[in-house]
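Below you'll find a set of structures to go through.
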Structure P
Amino acid sequence: MQIVLPPEAEALVQHQLTSGKYNSAIDVILAAIKLLEQQQDIY
């Protein structure tokens, strides 16, 4: 699967990468998916 992010989302990913918390864009996206799953479990 190939995904094209809108510029705003790409900037958020870049910000997380430059913070040093994540090593790659896929790490940022996987963390976001985990948060989405947790949020759906609550509701």
Structure Q
Amino acid sequence: MTNPRLPPLLVNKASSVFYVYTYKNVWDRDLKRSKRGESKK
């Protein structure tokens, strides 16, 4: 059995609530580095 491929995850905690986001990095040509692009909660 193979392990499933998961998207990158980001976990934020606000008081007693946890929020889990998936995100996709995009390349910024001006800064010449990647940055976090679209995300879903």
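If distance in nm of label points 7 Å out along Cα→Cβ at positions 5 and 29 is computed to be 2.7, which of P, Q is the source? Computed on structure Q. Computing percent of Cα pairs over 14 Å apart for each of P, Q, which one ends up highest? Comparing P, Q by percent of Cα pairs over 14 Å apart, the maximum is at Q. In this comparison of P, Q, the computed figure 0 for helix-only ellipticity at 222 nm (-39500 (n - 2.57) for each DSSP H run of 4 or more, over all residues; to 500) is attributed to Q.
Only the coordinates and a few stated rules stand behind these numbers; no lab work does. Remember, predicted model here, so these are calculated numbers, not experimental data. Cβ atoms are built from the backbone, for glycine too; each structure is taken alone.
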